[in-house]
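Colleague: Take a look at these structures.
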Structure 1
């Protein structure tokens, strides 16, 4: 594992994932990997939440990882991979609150209405997000404050020379300089807007149901 993303969901994590893979630092682990095979990945992350992580198994075949669940375990991952680099994606707190409120947290707040097959994954998501000091039921002001607190906590835990604070609107320059990679000639990827999120959720839900044919 060479690079970990310490930014929580809705901070450009899918764009960062695409960028890392374009730079040859993939495969890159993301929440959609969990959704691709929940019976395998959900128990692994539940074990990590319980203090018994198996990073070798979780990240088998990967070179990098971004988004939740990874973003909630940056202290443990720095201890396990002391030479890895960390990228903390961030954005305006109020903008982030609006984005996550209409996507991830909206899905979690209505999780009781989700198919039974999806419930274990949703329960795991709640546990992982709680590790980031967040709860979908918090007020907008409290969410914004906790978002800022997460950024400050990452900055305090990861040595400055191993950490890049990054907004995807900055493009290739800061990321490539930090990673020692040549910037591609193509534009920096911008993916997973709110419409794409809900499409991913629909696709993921189908995957979960197919994984439990009974």
Structure 2
């Protein structure tokens, strides 16, 4: 039997099982299986993940640098479960729709509550405000999004919000070097043939994932 090549964590957020994002998830599953990669799926909707930063979460955030054990004790059990899973991952794939130019609430909550000091990153020592990645096995991330807005309009009028906030504002800032964004635009008006082509391309990309 061929050895597992990579441990890939997929973080998925879409509530509708018949959505195009759900079809993308199936293409990702198929491609990872074909490439003999291990798939670990976090389906935020099925997990009924609570995206809200509560007062105890903010208290934990404030304590994380000086007393990480006490900070972790305040976190939701679901967040602690996700902590173990992202720290085992060699690659993370995020899949979600872009609604009103940004990610849905559950995905934003995942970033707020799981990309957390001592889980995903740590602060530089001394006066510097820099951050460094503590997901030691992680070689990179792939983001796959859908939207009905044309690409040019999203970039020029709406400021390419996901690129700024997700790819740079979060993952570049914490030191993840290998970052890829597959942005599927005009989805509602795109032909079925093109949608199928996209799914094939995604499956092929997942099959050929490699450690960097």
Structure 3
């Protein structure tokens, strides 16, 4: 684990150099207007995105915590809850981290072939790179699908506006700032995720499904 942490340092340095590239406000939007959840257009949209099971998304991630701050490009390929891959890489170097979920758990590897695996994906993510993001929930959150057990708000654009979700005694807020509305169904472009200690900014440039 220590060797992988050490090898991750060059990636962090290169990401820090590109940290200003993601121009998404760190503050949650205010004065957002909502419509009823039983809105027909929203319900039709929700059914459409629920039918998207496997997909591919590419873009940028900005991460801010009390300990670190960086921005990186990402490549997310999702099939099922136990079969997906997230690749973080820098545009300024060849440094790359790959997160691969499989039936035995999560494996994190770098571009030099060093790797570490564990059944507890969240704990491994926290130990190796210090990020405590809701990796499991990201699969539905990324495409703008609220979980059934949480409250959420629908914007006047008839798309998901925001919701709150509690994980391990921490409350996350998720705001959908912009959508790719040139396609149907419209899928998120800019997403802001926050809890008391962390901010995660996501921009999806390309969707494939």
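Colleague: State the single structure among 1, 2, 3 that was used to calculate helix-only ellipticity at 222 nm (-39500 (n - 2.57) for each DSSP H run of 4 or more, over all residues; to 500), giving -15500.
Modeller: Source structure for this number: 1.
Colleague: Given structures 1, 2, 3, which gives the highest value for relative contact order in percent (Cα under 8 Å, 6 or more apart)?
Modeller: With respect to relative contact order in percent (Cα under 8 Å, 6 or more apart), the highest-scoring structure among 1, 2, 3 is 1.
Colleague: With mean projected area of the Cα convex hull in nm², for residues 22-69 alone derived from the coordinates and found to be 5.5, which of 1, 2, 3 does the value describe?
Modeller: Computing mean projected area of the Cα convex hull in nm², for residues 22-69 alone on every structure in 1, 2, 3 gives 5.5 only for 2.
Bear in mind these aren't lab numbers, they're just calculated from the coordinates by the rules spelled out. Worth saying up front: this structure is predicted, and the values here are computed from it rather than measured.
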